Every structure is written in C-alpha cells, then in structure tokens.
1. Of structures I, II, which gives 30 when relative contact order in percent (Cα under 8 Å, 6 or more apart) is computed from the coordinates?
2. 3.5 is what came out when distance in nm of label points 7 Å out along Cα→Cβ at positions 86 and 102 was calculated for one structure; which of I, II is it?
3. Ranked on mean count of other Cβ atoms within 10 Å over residues 46-53, which label among I, II comes first with the largest value?
4. If volume of the Cα convex hull per residue in Å³ comes out at 109 when worked out from the coordinates, which of I, II was used?
5. Out of I, II, which structure matches -9000 when helix-only ellipticity at 222 nm (-39500 (n - 2.57) for each DSSP H run of 4 or more, over all residues; to 500) is calculated?
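Throughout, read-outs are computed from the coordinates displayed, never taken from laboratory work. Here the structure is a predicted model, which is why all the values come from computation and not from measurement. Cβ atoms are built from the backbone, for glycine too; each structure is taken alone.
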Structure I
Amino acid sequence: MTTHRPTIRQLEYLVELRRQGHFGRAADACYVTQSTLSAGIRELEALLGVTLVERTRRVVRFTALGERIAEKAVLVLREAEELAEMARAEGQPLHGDLRMGVIPTIAPFLLPTMLPRL
C-alpha cells in the first residue's frame, strides 16, 4: 500500500529544525547527517507539494504554512508517543507513579511491610 502521508521521522526532522533553527544543529539533535535531515525535509515538502522552509546560506526561515505544519507535527508526535506509552503500559499494569498518604503515627509500622511488596 502506497501512502502519501508524512512519516514520523520526517515530522521529527521538521520539529527539530524548527526548534534549532539550523540544519546542522537539528541534524545533530536527530543523530543524522545534515544531508540526511535536509533530504528528509525536501521529501516531506515534495510529498505535501508545498515549501515549508526557505533556505538561505545563514538562516532557516519557515514559511507561514511551514510554521503551522510544524506546530501540528508537535501534536502528532505527542499523540504517537502517548500511543506507544499506552502499549507499553499494557504489558506492565503496575507501571507509573504511585502516591500514598500515611498517618505519621502508623507509617513506621506500615511502610516497612508494604514497600517491599510494591
């Protein structure tokens, strides 16, 4: 099945480029070469049929549409992370934070027995 949707990786590149404002720093943050990051952004632009980033020698400038798409990409990546966390939590039902309230007078007697079982 051929899809014409951005990949998670392309969205990560776009978000990091927006955050860093520089292809080299964004590539370093994504642990890829600058040419790989640049190619990923070009592929994303070709896929969407729009220009997201205006490239000059010194400055990376997002187009107005590029800014809006980058903002939406942040939300998409956040949702993707929540989806992955949901799947991880399914295999570990007692995963996450536990907050307990205990009366100070019984804490020395109750907690030493309870905590090792958690």
Structure II
Amino acid sequence: MNMNHQLSLVLQNDLNIEKLGSISAVHNPKDTNHLERRQQQRAISLSMIKVAIVYGSRQFSYGAVTYTLTDKNLRRTPYSRFIDVLRGLRVVCVNGLPNPKIMTAYWHNKTKRKVHR
C-alpha cells in the first residue's frame, strides 16, 4: 500500500477529523483552480490537508489562518508513523474550524529541514 492510501485508512478511523466541517477552496476570479494545481505540483493530498488543519499548530498571518505540521504536533497522534512525510506541511485558510476555506497548501522548507527526535 502506498502512503496516501495508508493515510486515508487511518483518517477514516480518526474521531478528531469529525470536528472538521466541510472543506472548500477559495476561488480567486483570476485563478480559479489555484489550490488544486498547487496540490498536484507539490504532491499534497486532501487527506494531508485534513490532518494539518486538525493537528497542526495554528497561527494568524495577514488576516489568514495557517496550520503547520511539526514533529511535536504529530508525536502522540495516530499519524506518528507519518511524521517524516507530513513534517513541514502548511495550509493557509481564510476561515478556521469548523468550515475552513483553503487558499493554498505548501511545504515550509525551514520546518521540513528541522528534525527533532
């Protein structure tokens, strides 16, 4: 099984994901498929985005809400075996929980390089 399939199986059994309402993308009139294109370019699945929103550390930046996954966030979760894969994922949203509107998702390189064991 590949990693995305394993991650989606763990996601199905996670009760914390139920806190998450409907996820939608913000559609800019000039660039309607920005999120989908960036996900494909950066190999980020919807399952990864859900984990980042529920378990990531939340910060506010320029009116947006960002969720960043670090080793510390994932250590005592069902996703601890995916730490190397998920480290550094950052999701930028207009709204926070329960119904996030996602602007973009990317790998934060500075966080991705930091390994705390």
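1. Values: I: 21; II: 30.
Matching structure: II.
2. Values: I: 3.5; II: 1.3.
Of the options listed, only I reproduces it.
3. II
4. Details: I: 177; II: 109.
It traces back to II.
5. Values: I: -20000; II: -9000.
It was calculated from structure II.
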